[in-house]
Structure P
Amino acid sequence: MSFSLYAATVPTYRQILGALAGVLDKAEAFCTEQGIDPAELVGARLIDDMLPLAFQVKQAAVHSLGAIAGAKQGQFSPSRDALPDSFADLKAVVAEAQAGLESLSPAEVGALEGRDVTFIAGDFRLEFVAEEFLMTFSLPNFYFHTVTAYDILRAKGVPIGKRDFVGQLRLKQG
């Protein structure tokens, strides 16, 4: 049985982004219940030299839907766009990535196999083929940023657990 590039990436991106959306809902509710300014959590960091929650959520979108777009274009660079600054904006970033991923077909993602993709950050360049870019660069970065977002919120007291991070499992059908 073969395992497609689509199956290895898109459903996982969708699962974890769905979980991230739920975690953001819980974080926003936590702010309301505890009387915390939402900006405090949106700008929260796990540790001083790490970037804030807003960056982590944005990068989850960048390393999912944005990575697929980069593979299509043959080039991927870090996003320099402004960070979301509210829970509404964070949730919109996640929703946009989810919607874009839902629109992708297995054939569309499968057609990326073997295509050249260059990661460019200033003068730094890394050359990949699409499947290695997605599996060895994008997917690990996606998980790093989603787990860091989760960890920031957990460290700030948001009542979330492992099930919240994992989200909706894809169980055997039939």
Structure Q
Amino acid sequence: MTTKSRDELLAEGVDLRARGEAEQARDRLVALADRHPDDAEVAYQTAWTHDVLGLEAEAVAYYERALAGADLSAGDRLGALVGLGSTFRILGRYEEAVRTLRGGLAEFPGDGALRTFLAMALFNTGEHDEATRILLELLATTSEDPGVRTYRKAIAHYAQDLREIVPQES
């Protein structure tokens, strides 16, 4: 009888999640994470699986373990930052969400997912102006909608200060 490697077990867990068998994936990934507590990639995949199952509170510790490790690819690190920030927000831990997502933007400044989730978290903290500014800037720079493209420059301008009023001449 051959023992499966860490890589094989991780691939099986990820594949199970991708096929919609998240409970089975969770069982395998939790066991693998217990055997490899310092493995950032295993922790990230385990966190992601918890999120898929709606187990956000349990996902946090795995995201934190993943981000504390040094062996995550840039793509997985980005995913873990988005995941943790979003998870904090869903749990009502808004300040932690804002801090995590701002930290993610320091590492990945142009990422639209980080910017979007930051806007949501800022909305939850009452920072409506900044949340709206972020979303309007994102819309102006990324939308392919013909109407938005026509008014891209104006949208980007007004995103800076939605309260701006041009004085009327009498």
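No value in this document is a laboratory result; all are computed from the given coordinates. In this text the structure is predicted, and so the values were computed from the model without any measurement. Cβ atoms are built from the backbone, for glycine too; each structure is taken alone.
Some points to look at:
- Among candidates P, Q, the computation of FRET efficiency 1/(1 + (r/R0)^6) of positions 6 and 38 (r between Cβ atoms, R0 = 30 Å, to 0.05) that gave 0.25 used structure P.
- Look at FRET efficiency 1/(1 + (r/R0)^6) of positions 14 and 126 (r between Cβ atoms, R0 = 35 Å, to 0.05) for each of P, Q: the largest one is in P.
- When mean count of other Cβ atoms within 10 Å over residues 30-37 is calculated for each of structures P, Q, structure Q comes out greatest.
- Origin of the derived value 16.6 (mean count of other Cβ atoms within 10 Å over residues 54-61; candidates P, Q): Q
- Which entry (P, Q) yields the derived value 17.6 for mean count of other Cβ atoms within 10 Å over residues 94-101: P
- When helix-only ellipticity at 222 nm (-39500 (n - 2.57) for each DSSP H run of 4 or more, over all residues; to 500) is computed across structures P, Q, the figure -23000 traces back to Q.
- Each of the structures P, Q was assessed by Kirkwood radius over Cα pairs in Å; the largest value belongs to Q.
- Origin of the derived value 36 (relative contact order in percent (Cα under 8 Å, 6 or more apart); candidates P, Q): P
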